[in-house]
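A.B. asks: The structures come next, written out as structure tokens.
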Structure P
Amino acid sequence: MDIEILSTTGTKSFGRCQVPANTTVGDLRYIIHKKYRSTPAPERQSLRLEPRGKALKETDTLETANVGKSSKIYIKDLGPQIGWKTVFLAEYAGPLFVYLIFYGRPSFIYGEAANTPISLTAQ
């Protein structure tokens, strides 16, 4: 199967690629990046049949995704990807570190007011 690889803007053509029809979309991303180094890394690629269409599933083969009809694949760069573990750590550990700064070094936050004694009685 001969496929033309284009960017989603449609202005840039990366080239043509010859692959078997039973190749999965996930494998195609790695094949494209290996052949054309100017494409984004495979983890950052979203492959589509139309420039504004939905992304193809990684487990689909080119045959089941009907790539043969248009023989064009559009690549969109998804940008840097981070893992869920990183998101979890930033979301839950971040506030703990902020609390420790307020507790351990209040002078960083409050300045000279941190050195005055706290009084619970009204004057």
Structure Q
Amino acid sequence: MRINPDLVRKLMIYVEDTVSIDKLITSADIASYLPNFTEEEIYYHVRYLDDDFYFRKVDYFMGLGFMIYDLSPKGHQFAETMRSDTVWNKTIETSKKIGSATLDTIYKIGIDVVASLISRSLGA
């Protein structure tokens, strides 16, 4: 299965916005929030993000069940960098132009897009 950057972004922002000290996120929560994606797609992407240290802790259950406890600092950085539609759209546009859509590349492009927006807003 290929990584879907749009699913990653939606998933990371949802987790960041929803999880708290007394609230975990379950696979059922995410499936309800992202009905246009299959349980298999969601599970695969959660596993991928967990393997790449975007989450602080995830527990997995029989089948496709899981609970996400929190994002890691890396996960928070990704979610905050990609939260703006302006940043996201420019990031994906640039990613397509250069022909690379790995999460590391997308994140690096996003950082550059944010830096460019900062420079423009400061008149530099």
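Any read-out appearing in this document is the output of simple, stated calculations on the displayed coordinates, not a laboratory observation. Source: prediction; values computed, not measured. Cβ atoms are built from the backbone, for glycine too; each structure is taken alone.
A.B. asks: Given a value of 9.1 for mean count of other Cβ atoms within 10 Å over residues 77-84, point me to the structure among P, Q it was derived from.
C.D. replies: That value comes from structure P.
A.B. asks: Given a value of 1.2 for distance in nm of label points 7 Å out along Cα→Cβ at positions 5 and 93, point me to the structure among P, Q it was derived from.
C.D. replies: Matching structure: Q.
A.B. asks: Quick one: volume of the Cα convex hull per residue in Å³ came out at 112 when computed from one of P, Q, so which one is it?
C.D. replies: Q
A.B. asks: If you don't mind, another one. From which structure (P, Q) was helix-only ellipticity at 222 nm (-39500 (n - 2.57) for each DSSP H run of 4 or more, over all residues; to 500) calculated, if the value obtained is -10000?
C.D. replies: P
A.B. asks: Consider the structures P, Q: one of them gives 13.9 for mean count of other Cβ atoms within 10 Å over residues 29-36 as calculated from the coordinates. Say which.
C.D. replies: The read-out was computed on structure Q.
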